1. Thinking of 1, 2, 3, which structure, once mean projected area of the Cα convex hull in nm² is computed, gives back 17.6?
2. For helix-only ellipticity at 222 nm (-39500 (n - 2.57) for each DSSP H run of 4 or more, over all residues; to 500), the calculated result is -11000, so let me know which of 1, 2, 3 that is.
Structure 1
Amino acid sequence: MISTALKRLAICCSAVTLLILCSASPARVGELRTDRYVYTGGIDHGKQHGFGICRYTNGNVYSGHWNHAYKEGLGLMEFADGTMEFGRWRRGTLQRKSGTNFNVGQTVYGLDVSKYQKNIKWKQLALPASARGKLTKTGTYLQPVLFMVVKSTQGTSLRNEYFERQFHGARDHGIIRGAYHFLSPSGSGRSQARYFIQNTPLEKGDMPPVLDLEINRNVMLRDHSRIVAIAKEWLEEVESYYGIKPIIYTYDSYYRDYLHGHGFDDYDFWIASYSREPRFRHCVIWQFSQTGKAHGIGHAVDLNVFRGGDYSDFKEYVRRKGIQRTPRRARR
């Protein structure tokens with residue numbers, strides 16, 4: 001009798017274990033093809049599940065979360081005519097918030113992240129906004145993150161410990177991505193460029209590489225010509241490798257005081273200015289806040305906007321000036 005009871009207990013335990021293993025089994029990543037779409041992303045029992053990107057034969061593209069073939073959770077739909085929808089979906093239908101008075105993609109918002117943003121909760125990633133689409137910490141409406149630039153390296157020995165998960169996570173979640181190097185006043189520009197290239201697997205379709213140029217002002221005043229030379233070495237080495245011009249990130253006043261007229265005027269700039277919008281024509285990205293909020297990130301974020309038009313214009317900019325080919329060593 002004891003033996004029989006033990007056998008029944010063992011069978012029950014095995015059944016429970018099997019149930020737990022099945023329920024805990026994650027969706028695999030793969031591809032589904034039909035005559036209506038090509039889907040790449042999470043798959044469970046032959047259906048879209050988890051995050052995935054679905055490219056429909058009619059030209060529409062959906063990037064977002066799924067629950068067994070239904071769009072569920074945050075997602076971005078880009079229609080063939082260039083219009084876009086973003087928000088929370090439920091059983092395949094977008095839950096439109098009443099009072100919305102903006103067109104998604106008309107303004108192109110993006111983030112730059114580093115070790116301070118750590119692990120991003122991609123399933124929650126969105127920007128709080130007002131009914132008119134303006135970003136605000138207390139907004140109950142949502143704007144999508146349409147680009148993300150990730151810190152990769154600094155000098156010749158420092159790396160962002162979260163780079164891989166942030167950089168690959170952006171691409172895996174349908175966000176146009178880029179990477180930047182923080183220039184050090186010590187070490188040659190060439191050696192810093194090679195360090196960046198070795199540790200930053202930029203691929204075709206990524207934004208141009210970025211040089212973050214914000215050396216301490218006292219150092220810049222004392223060694224201006226030397227630091228300008230280091231920066232030019234970095235830019236020339238990176239341009240030689242990728243065949244495209246990098247973008248220079250700096251502050252509005254820093255550009256006026258130290259860079260304008262010193263051989264950088266042919267480059268596109270990403271300018272940080274928190275009191276007013278930059279007014280020179282080579283500024284393609286404006287960083288307008290360093291204390292922004294993003295759902296899915298537990299730390300203050302820098303908020304940026306593309307100054308060259310809407311999302312279709314941004315994609316065209318990246319197509320023309322971004323990475324044109326994946327370097328051989330970076331191909332996966």
Structure 2
Amino acid sequence: MDCIYCTRKKNNTSMSMETLKSACDLAFSVGTRAGLCFFGGEPLLERSKIEWALKYCDEKSRKTGIPFSSKITTNGTLLDKSFIELAKRADMVIGVSFDGLAQKISRKYKDGRDSLEDLENISKLLLHEMPDSYAMLTLAPEAADQFFKSVEYLYNLGFRKMTATIAYGKRAIWTDEQLEILEQELIKIAEFYENCFLQGVHFFFSPFDSKIRECIAGYNPSERCHLGFRQMPVFTDGKIYACTQFIGDEDFCLGDIHNGIDTAKQIELAKRSSIPEQCIECELKSRCTNSCGCLNRLETGNENNISPLQCTYERMLIRISDDIAEKLFENNERKFIKRFGKM
């Protein structure tokens with residue numbers, strides 16, 4: 001794929017079986033649960049290794065009594081019936097990077113071909129077998145006016161769970177005009193979201209659900225990323241990093257799967273993950289992604305410095321989400337609390 005907002009440097013690296021086995025063992029080495037998330041690049045290019053890892057971890061889970069779970073993030077182009085059936089048996093969570101109708105603009109094949117039809121067909125097959133699968137939408141500035149139509153399209157396709165974010169980084173240049181369009185599109189999505197709620201349809205749309213939940217349940221530090229603790233990506237060479245955004249940066253390398261994790265560095269990095277100085281006095285600081293080190297670095301080059309774009313988008317999102325919450329609470333208080341108090 002050649003996504004117009006992608007900031008990743010493309011290269012053909014592959015994880016060895018030795019490294020994969022060690023990564024699986026690492027997942028079981030600490031804590032009361034073990035989990036793997038397969039990502040890339042495109043992880044299904046290494047399908048046989050994923051299948052091996054699932055079998056190995058399943059056997060390890062039965063031997064140790066430690067529960068095991070798995071996820072995969074894929075662009076969907078290599079998904080087929082046999083892998084979906086395997087994922088279903090393994091109770092794997094599948095997230096498909098699918099931008100809806102905006103796919104025509106933002107996610108083309110490397111040769112320039114449109115990928116929308118292929119993703120539509122595979123999504124129908126996936127949702128038939130695994131209806132709880134996620135659509136993961138990234139909105140490029142060039143596709144700002146396609147946001148609502150894309151969400152509606154994915155919903156009509158059968159997705160009831162969607163994550164969505166705007167594109168960040170050096171290839172995503174948002175103009176004031178595009179941000180104004182974005183706000184109007186979010187308002188349209190909000191009306192759609194409200195109608196789903198009123199009709200009794202459980203439609204999870206991450207930008208609204210997360211903000212509404214934090215509005216009524218309060219800030220939960222355990223749900224934030226925490227550099228180097230909540231997830232520890234293992235690169236193909238076996239090195240362990242604090243976040244996928246920092247892969248290749250030795251300052252954020254926590255060790256490797258052969259020699260283990262440098263706990264002192266892990267703690268030091270976690271301490272560096274904090275609310276940026278310019279956000280300290282903001283009344284919205286506990287409901288904003290200001291402390292996301294990878295996003296801050298992507299935008300500003302500094303993990304503790306939030307960008308004007310991120311601040312603008314977060315304020316927009318919180319304002320619209322609060323308006324939704326107020327309307328839904330007034331309509332049916334009990335239903336509202338049941339939905340958002342237990343997510």
Structure 3
Amino acid sequence: MSTIQRRTVLHLAGAAGLAAALPQARGADDLAAARAEGKAVFYANITAVKPIVEAFGKDTGVQGEYTRISSSKFVSTVATEARAGKLLADVVQAPLPVLELLKANGVLAPYRSPAAADYPDWTRPDDTIQLFGIEYVSYLYNTKQVPAADAPKRYEDLADAKWKGRVVMADPATHSSTISWLVGLKEKVFASEGDWANFVKALAANQPMFVASFGPTPAPIESGEKAIAISMPKYIVTKAPAPLAWGPRGGGQPLLGTPRAMALTAKAPHPAAGRAFMDYWLSKKAAGMLAKDVGEYVAAPGVYPPIDGIDQVKVQAIRDLGDAEIQKWGAEFKRIFKG
């Protein structure tokens with residue numbers, strides 16, 4: 001999720017393309033109903049999904065409409081429209097905590113898509129929310145600036161003094177995903193809290209350059225201004241042919257990130273079209289487009305982004321931090337990183 005503010009607001013059918021994309025779709029009657037409704041409206045915080053929306057239209061004959069809403073404004077936008085009885089979205093997509101807030105406020109409807117029948121169990125926390133991927137985070141470096149032999153091999157290596165003044169990262173005082181990632185390292189990677197605390201202090205001593213979010217982190221690496229970016233491996237795909245590589249590439253350390261989730265809305269204007277869109281999004285065809293074209297780490301079994309070695313690493317969802325924890329750790333990281 002982009003900023004700390006995101007916490008504070010409250011089947012089988014006649015078309016051959018659809019048959020290939022949705023081998024477990026619900027039937028011709030459902031698709032006919034979706035076509036009769038005409039369109040499916042999709043609110044999301046994920047980017048670069050226009051090709052999937054367009055493919056959905058071509059394969060199903062149902063128009064897809066996509067509106068991007070930032071994580072920080074997602075709950076307020078959807079909740080305001082819902083209270084006014086004017087929510088246009090049939091399907092919503094956002095980080096898991098956002099959808100949990102919407103579910104608690106009665107905005108979401110139960111639905112289990114047959115397209116996700118073979119997804120891992122962790123992707124179905126309940127009958128309403130479906131997880132389809134993880135917004136995975138690690139670190140990037142420019143292979144022309146940093147030889148592989150010199151690149152950090154483990155998270156602990158980011159604290160090496162040789163990287164002083166050569167690291168860029170989203171601001172750990174305000175960027176909630178970075179806050180959650182740092183806490184996730186404590187809970188899933190480091191052997192003890194003391195080891196983790198020493199790592200954080202040493203990373204701070206390397207005087208990273210701070211930016212507002214993950215989005216600006218690759219640019220200083222591409223230009224050679226900085227050597228290491230705490231960032232997302234998907235930029236290896238979206239920034240190609242920039243010479244970027246990712247780590248850690250040894251020792252079995254996992255990549256950590258925030259679960260990406262989606263759900264139908266409780267009073268969807270186009271419920272059949274919404275189900276068809278959700279089925280399509282969760283199909284291996286659409287998951288493959290997310291992975292191949294956007295570099296996303298998806299939950300569809302056997303589907304990986306075209307990033308060397310990603311299929312060999314364990315990617316784990318981090319724990320959702322509550323408001324109080326985000327505020328607490330943001331203040332703590334501000335003290336550590338900024339004095």
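A short reminder: the numbers here are calculations on the coordinates, not readings from a lab. What you see is a predicted model, and the numbers here were worked out from it, not measured in a lab.
1. Traced to structure 2.
2. Structure of origin is 3.
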